[in-house]
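Asks: Next up: the structures, one after another.
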Structure 1
Amino acid sequence: MHLSSKHLLGIRELSSGDIQLILDTAKQFKDVLQRPIKKVPSLRDITIVNLFYENSTRTRISFELAEKRLSADTVNFSASGSSVSKGETLLDTVNNILSMKVDMVVMRHSATGAPHFLAKHIPAAIINAGDGINEHPTQALLDALSITEKLGSLKGKKVAIIGDIMHSRVAMSNMYLLNKMGAEITIAGPPTLIPKYLKESFGVNVTYNVQEALEWCDVANVLRIQLERQNQVLFSSLREYNQSYGISRKLLEKIQKNILIMHPGPINRGVELDSDVADSGQSLILDQVENGVAVRMAVLYLLSGRKEATA
């Protein structure tokens with residue numbers, strides 16, 4: 001089976017069938033990752049360039065590891081120290097890389113729509129590893145895999161997305177995916193960090209009371225406060241944010257309900273999430289990291305068009 005698109009630009013462009021295919025394929029690759037030899041020849045002779053115009057640790061390492069587990073040839077490109085700093089355009093950079101016969105491009109860029117622009121101009125398959133405040137599709141897919149492993153499916157499940165919604169591409173991709181897969185969504189956080197259009201555009205519930213969201217949900221996906229994207233003061237202080245909107249052990253004990261806690265990382269410990277919650281038995285954070293490799297293996301494999309078995 002194949003995805004309905006040549007690229008993975010966002011969850012918005014995927015069907016529910018595409019999403020389920022990626023999750024099912026990721027489960028097969030996760031079995032591969034449990035073996036003593038964690039490598040398969042699925043993408044032998046496929047060349048992939050990791051094109052990162054924005055800093056990244058987790059996502060970049062996860063993609064690189066996925067590519068190596070699939071036996072692909074990889075090229076890593078960082079904008080710092082490259083010809084970009086000398087004024088080279090995005091299209092010139094990619095065309096130069098493609099002249100080296102690259103098959104796939106994994107791209108992170110601070111500009112919303114940059115992967116979509118590339119997809120219109122070059123023949124290689126494009127995978128969006130995060131564009132501006134638009135989408136981060138593989139993060140939503142690994143979040144979905146982490147939830148389904150614990151709860152069986154997404155249909156009818158109640159997921160609260162808490163925190164800096166306004167600046168979060170993770171929130172956008174998760175909302176698209178959860179809607180397509182039949183989950184219910186509540187958005188929670190400060191009024192200044194929740195766009196007004198969400199309720200109408202996505203049909204989500206909105207609350208400014210985190211305790212209310214936690215009492216409602218099965219899963220809480222807690223987002224990082226992205227100070228680097230905020231060009232104005234949107235809340236009084238990190239300490240006050242933690243007191244009003246942070247998830248603490250004391251708050252979870254108050255609601256007397258065993259919900260699952262997720263976070264896309266990196267965590268601002270003591271701000272949106274306290275350490276005794278992040279490291280608790282309710283936390284799926286390390287599951288998310290592990291599932292990230294399997295999901296990215298699945299995406300790369302499915303977009304490659306290869307037909308041989310994954311195992």
Structure 2
Amino acid sequence: MAPFVHSRASADGAPAPRRPAARTATVEPASAGDRLDRWLSDRLTDLSRARLQALIRAGLVRVDGAVVKAAYRLRGGETIEVEVPPPAPEELVPEPATLSIVHEDEHVIVVDKPAGMVVHPGAGHAGGTLAAAVLAHAPATAGVGGPRRPGIVHRLDKDTSGLLVIAKTAAAYAGLVTQLAARTVTRRYLALVHGRLKANAGVVDTPLGRHPHDRVRMAVLPPGRGRRAVTHYRVLERFADFTLLEVTLETGRTHQIRVHLASLGHPVVGDAVYGKARSRPPVGLDGYALHATALAFVHPVSRCRIECSAPLPARIEQLLSHLRNSR
């Protein structure tokens with residue numbers, strides 16, 4: 001098995017170290033045909049496969065100097081170079097950015113997150129996060145929750161837009177986490193999916209867990225495995241090849257709406273991860289056609305009920321307008 005060695009030289013031959021130290025190895029002939037991410041996972045055992053895939057997506061893995069995809073099939077004889085950035089600092093650095101604030105008081109803030117913004121730092125997404133923007137807006141959140149995700153009690157996927165509540169104080173954080181665990185926070189979404197659903201309403205109650213062969217993805221698992229996940233949906237409007245749904249969550253699992261709707265054969269428009277080729281929208285669309293449009297919870301300090309709403313963003317409204325005009 002080819003060992004990796006450390007190199008201080010950068011890919012352009014500079015003496016370095018403007019980049020992190022690289023690890024290099026040569027692919028042995030017997031590994032021809034192997035996927036790049038699997039080959040790396042077998043050799044760089046200190047890094048998870050998900051972490052390696054994130055490095056590949058970030059362009060920090062090169063094959064003979066070229067950036068390729070995780071599914072790249074090795075030929076044998078190539079030189080593989082992997083750059084592993086140093087661990088991110090424990091404390092999040094504030095990053096001023098425009099926030100669409102729907103509600104704010106001294107304890108909580110509700111924002112309408114745009115598609116394309118990551119909620120908190122993770123593999124391949126160190127900056128430009130919602131958490132960093134909120135920290136710049138409300139510095140007191142620095143001591144609330146985890147140091148890399150101050151105030152964050154729930155998330156939306158990067159390419160999903162809509163409402164999130166963030167705690168500004170420790171009391172608010174504890175109260176919101178308790179409500180989420182008790183499933184008393186109401187979250188309503190609007191989703192445009194591929195195909196025409198026959199039923200006017202329905203419930204998907206199937207367990208979710210990590211995909212057995214792709215640890216980056218989630219999947220519906222057999223009974224007795226995974227964690228229970230419950231999604232309710234109602235048809236709002238039908239088009240020739242699409243359906244607009246109102247979706248509410250009983251649970252809040254990773255990728256829950258996307259995986260559950262895809263399991264019905266109706267993936268969210270724009271979601272290439274779970275919809276593959278069918279996910280292509282009829283007109284341009286940034287992100288997924290999935291928007292968290294309503295959020296309600298009991299204020300963790302005042303005990304008053306807070307109800308917030310956010311209209312569909314222009315990117316989805318334009319798609320719906322196209323579909324309506326095409327009838």
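Bear in mind that the values in this text are calculations on the coordinates, not laboratory data. Fair warning: this is a prediction, and the values are worked out from it, not measured in the lab. Cβ atoms are built from the backbone, for glycine too; each structure is taken alone.
Asks: Suppose you compute P(r) over Cα pairs in 5 Å bins from 0, in percent, for residues 173-220 alone for every structure in 1, 2: which one lands on 5, 12, 11, 16, 22, 20, 10, 3, 1?
Replies: On the way: 1: 5, 21, 31, 27, 15, 2; 2: 5, 12, 11, 16, 22, 20, 10, 3, 1.
Matching structure: 2.
Asks: Still on this model: When relative contact order in percent (Cα under 8 Å, 6 or more apart) is calculated, the result is 13; to which of the structures 1, 2 does this value belong? Can you show the working numbers first?
Replies: Values: 1: 22; 2: 13.
Corresponding structure: 2.
Asks: Figure out for me which of the structures 1, 2 the number 21.8 belongs to, where mean count of other Cβ atoms within 10 Å over residues 101-108 was derived from the coordinates.
Replies: Details: 1: 21.8; 2: 15.6.
Among 1, 2, the structure yielding 21.8 for mean count of other Cβ atoms within 10 Å over residues 101-108 is 1.
Asks: Just checking, which of 1, 2 has the largest value of mean count of other Cβ atoms within 10 Å over residues 109-116? Each step should come with its number before you reach the end.
Replies: Numbers: 1: 17.9; 2: 20.4.
Once mean count of other Cβ atoms within 10 Å over residues 109-116 is tallied for 1, 2, the winner is 2.
Asks: Work out which structure the value 0.20 belongs to, where FRET efficiency 1/(1 + (r/R0)^6) of positions 45 and 93 (r between Cβ atoms, R0 = 25 Å, to 0.05) was derived from one of 1, 2.
Replies: Numbers: 1: 0.55; 2: 0.20.
Only one of 1, 2 returns 0.20 for FRET efficiency 1/(1 + (r/R0)^6) of positions 45 and 93 (r between Cβ atoms, R0 = 25 Å, to 0.05), namely 2.
Asks: Thinking of 1, 2, which structure, once percent of Cα pairs over 34 Å apart is computed, gives back 34? Walk me through the numbers on the way to the answer.
Replies: Numbers: 1: 22; 2: 34.
Answer by label: 2.
Asks: Additional query: -5000 is what came out when helix-only ellipticity at 222 nm (-39500 (n - 2.57) for each DSSP H run of 4 or more, over all residues; to 500) was calculated for one structure; which of 1, 2 is it? Display every interim value, and only then the final one.
Replies: Details: 1: -12000; 2: -5000.
The correct label is 2.
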